[in-house]
Structure 1
Amino acid sequence: MSSVFTKIISGDLPGHFIYRDERAVVFLSINPIRPGHALVVPVEEVSHWVDLDPELNAHLMTVAQRVAKAQMAHLAPQRIGMIIAGFEVPHTHLHLVPIDNEGQLSFAHAASTVDHEELARMAKNLAAAMA
């Protein structure tokens, strides 16, 4: 059975994309901890990040670093926090969260609703910052 992320990647479900290549995509979270919260997701469905092929793992980190630099440039947080949890969707994903302190890096702060027009603007701005 396809994960919700596979359905977003294939276009069966909507997503606000920042980046895409043949091995990875980046889109904004619909339950953001902070504005600009992005998910780096491999196209291949791998449930647990420890099972990633080392080359794919390295590629995801390279993409994450590029996205984080765009987040820093556009949003100017103190840091970009990263969480790899994997409980909510059994498809490896790296959460990149703009933060100003460690207390902000918690799923307890995740929004339950989101303005999709605002996400679309944020995705466009972050994609432009990556260019």
Structure 2
Amino acid sequence: MIIDGKGSILGRVATYAAKAALEGDAVVVVNANDLVIIGEKNNILEKYRHRLEVGTTSKGPFTPRDVKGIVRRAIRGMLKRKSPHGREALRRVKVFEDVPEEYKNQEKLVVARMKTGIPIHNVKISELSNILKYKKV
């Protein structure tokens, strides 16, 4: 199953991907850069900055700053990752920032795109990653 993230809402995509992975499907999320978190921009940024301040750099908790990590963490939060079934489901999930060559010509599933014309406050995942100062190696 290939899920296209262009203009889709992160929470809706994460629940759909988690449910499909639990049912045994291999799930691929493409265009993760274009996923959106809905809410006031300042509240979202404050929440993620607070997550980075908790704990220590050596013991954690470790919060992802890259696009793939943020999306994967959202999906992981909807799985029982400490049970064998949940761990197997998380292994079936792959996240890509763009569309890789192997998935370009395949049919993609669209999940809960944002409606145009309605003024909704939102933050793109790529913008959030840049604000959290993720340095690509």
Structure 3
Amino acid sequence: MRPFACDGILIQNNKLLLIRRGKEPFKGEWALPGGRINDHETAEECLKREMKEETGLEIEPITLVGIYSDPGRDPRRIITAAYLVRLISGNAKGGDDAAEAKWFDLDALPPLCADHPKIVKDSIVIFNKCKIS
């Protein structure tokens, strides 16, 4: 069975929150915050936990962007559920396996690992359609 994870897309003031991965695979590369689901968690619980661990932020899921399951997307063969999220509280800082958390202008994003460019592109389309603030 392939592992399952959740990734969070937090867009605020025309900026996207990213983390710099602190561990392999993709060590040192920019990514969306997220991680693997535990046996006792729902996807939304996983999302909230991983966002808190990796960014220090309390968030609320807004909507599911999509399920990303291409077997080549990640060498660990992880399937991810990507969610647009809303900030509840906190100040962004790297934690757990995120070496750094940083806001980037949507029109000046760094290169992203795995299929995260596709996830971000899909998320921006939904964000703009929903007029989420």
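Once distance in nm of label points 7 Å out along Cα→Cβ at positions 52 and 84 is calculated for all of 1, 2, 3, which comes out largest?
2
Using log10 I(q)/I(0) by the Debye sum over Cα atoms at q = 0.18, 0.28, 0.35 Å⁻¹, for residues 20-59 alone as the calculated read-out, with -0.56, -0.96, -1.15 as its value, let me know the right label among 1, 2, 3.
1
Read-outs throughout are calculated quantities, based only on the coordinates presented, and are distinct from any laboratory measurement. Computed from a predicted model, the values in this text were never measured in an experiment. Cβ atoms are built from the backbone, for glycine too; each structure is taken alone.
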